[in-house]
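Next up: the structures, one after another.
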Structure I
């Protein structure tokens, strides 16, 4: 069995690697004002920078889960980070929008391997009493990476330019991928057996294909709407604050960082609450979080232009706490439904389906903004998630599974 020291080491590795993957993947959000000014792109095209990366992640989700089950977690993470670093760096050396889109797509293939692999490791090597908490801490790597990107990159881009900033990010991610493989306890590299203890959510039998399980399909589809809210909100927040509230680019980046900070806190809090009170009924907590996130989107849309910064900051934190903090609940629920032998496959499938929301929402939200403006677009986004949660509440009460 893994001792507490080994588990701490594992959790640190998973968190750090996900930090670097997310730092690169979402670095375009705080850099969008600079890219917008340099390339003179529409809001719809700006959204494509993020959605095309997530399209790559969507396609690689299931293969990455299968590879992590077969070849192991360490090698899957390393390959993913190195691919992401190489092709992300190539973006800085082209002036063609369409060539940028292609290289970002391939970078997304690498990024898409990290979440299924690290989540698979959590499901395999942590017990039910701490699984969601460990998943939450690991997922904090994602929000911490986005916080760092939002806080640091606008200032760095002001000094060096956005292309040089991207090169720095790419080198960091590639180096992390190389270092990752050599950091694991020897037991893990020898296919050490898991610390799995089943929960009442487990339903996958040995010969069942994970993507035929009704629970996995249902919750994967629901997560599309959560992902749409998360990506639309975080990608366009800086542009929204600059255009509507006339914040400086650096100040807008700081608010995005605050939002990501709320997400980091939310993942830990929701994860611990889940282990303590919802360990066998995590779906109830997902519905609660969804209603709060939807309400916050609507509030963002109706805020007047003279809203005090303090109140804006509070709303931003709550948005992050729910619209970003939800992720850990889905990962834990899906992994528990599948069990340890198929957790990588199930999480990879979930990532693939959830990323549909990440792929289509930024350009669609940008198109909506171009057509009806930011306020109405925010209200529409919140209303969509609100309607989804009402449907989920009614449907799950009928216990179709």
Structure II
């Protein structure tokens, strides 16, 4: 295995001329998780620095494109997901190689899938610098999921893709350790996702959809309905709490690619929670922000997260949060804007009770500290500046001043 070296410094003269850094993803529909929403925002933030264009390549099904806003859809270059098509279709490979060759650099978001397998190899053959963002797909829980399949694929393909990357991007310091734990020694830049609250956000749309909840304290789970999110823990903890706090409502919102809604409905019935749990389905756009505006508390007791965009959005809205340690937000406890717990029923129940017993001024203080944290550390302009500096560096410029690097 040999690490790809950075390009000659002569390329640095090209970095201010609108050079293209291709962004490659496996999905663009938000139902597939945070990458689909964070990558387009990161592209806009990086382009706002005035130095780079960040076109997006989506290895996804055509119907995903149809669900995107028109402006984003027009900016996406579409390629198929199916690995067999890439193995046997020479014209398809040629077309993608021309796209890679036309770019100054490549940023691959997510691993284990066709888009990484195809693009990393082409970047090497075209001698283009490339970044890989694992987006949490190397943490302990993620590696245990389909463990044998991933171990074989890592030995055959993925470890080489990562090791040969010009640079890896980690969303958190914990993710740096994930890269190192599997033996990858490529440089790592720590750059989180960002957040921006739309102007004029109110809870009106949420209350219009759920008038029966007006006047209640809303405890919100917002994210994919997936076993790793700890939803069964949340339901069990809520079972212990709900009857004592009749003025509260647990709202569970998010897409359901794993088919968990039926089991959640069953738990609601078995636990006698029909009057205190609302399954809202997927909320996006204004409806999502209205739910956050209505929420008094945000909860994510996940077993595994790369970097939760939903947690960032809740903090930016001034909502106290309960998150697990697997969410990689130690700042929540450090800045006293919520609770960081182990993903266990008792720990979650205790945190819920502590919140529900707090006076209003203490809750407001937590919310203000969370908003300040989001605004100072996780603004999109700051993230865009960091990405632009890394692009400069990988094209022969100076080492980025605003980015924490690990070698």
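Values in this text are rule-based calculations from the coordinates and carry no lab data. Since this is a predicted model, take the numbers as computed values, not measurements. Cβ atoms are built from the backbone, for glycine too; each structure is taken alone.
Work out mean count of other Cβ atoms within 10 Å over residues 135-142 for each of structures I, II, then name the structure with the largest result.
Numbers: I: 27.4; II: 21.1.
Top value of mean count of other Cβ atoms within 10 Å over residues 135-142 goes to structure I.
Matching task: -12000 is the computed value of helix-only ellipticity at 222 nm (-39500 (n - 2.57) for each DSSP H run of 4 or more, over all residues; to 500). Pick the structure from I, II. Could the numbers behind the result be given before it?
Details: I: -27500; II: -12000.
It must be structure II, since only it matches.
Thinking only about distance in nm of label points 7 Å out along Cα→Cβ at positions 175 and 295, which of I, II has the largest value? All intermediate terms of the calculation are to be shown ahead of the outcome.
Numbers: I: 4.5; II: 2.0.
Checked I, II; max of distance in nm of label points 7 Å out along Cα→Cβ at positions 175 and 295 sits with I.
With Cα extents along the principal axes in Å, for residues 55-158 alone derived from the coordinates and found to be 38, 33, 26, which of I, II does the value describe? Working shown, then result.
Numbers: I: 49, 31, 19; II: 38, 33, 26.
Only one of I, II returns 38, 33, 26 for Cα extents along the principal axes in Å, for residues 55-158 alone, namely II.
So if we calculate FRET efficiency 1/(1 + (r/R0)^6) of positions 63 and 255 (r between Cβ atoms, R0 = 35 Å, to 0.05) for every structure here (I, II), which label has the highest result? If you can, show how the numbers build up before the last one.
Working: I: 0.45; II: 1.00.
Structure II gives the largest value of FRET efficiency 1/(1 + (r/R0)^6) of positions 63 and 255 (r between Cβ atoms, R0 = 35 Å, to 0.05) among I, II.
Here Cα extents along the principal axes in Å has been calculated and equals 66, 42, 41, so which of I, II was it run on?
Value 66, 42, 41 for Cα extents along the principal axes in Å corresponds to II out of I, II.
Comparing structures I, II by FRET efficiency 1/(1 + (r/R0)^6) of positions 167 and 223 (r between Cβ atoms, R0 = 30 Å, to 0.05), which one has the largest value?
Numbers: I: 0.35; II: 0.55.
Sorting by FRET efficiency 1/(1 + (r/R0)^6) of positions 167 and 223 (r between Cβ atoms, R0 = 30 Å, to 0.05) in descending order puts II first.
I, II: which one has relative contact order in percent (Cα under 8 Å, 6 or more apart), as calculated, at 29?
On the way: I: 29; II: 19.
Going label by label, the one that fits is I.
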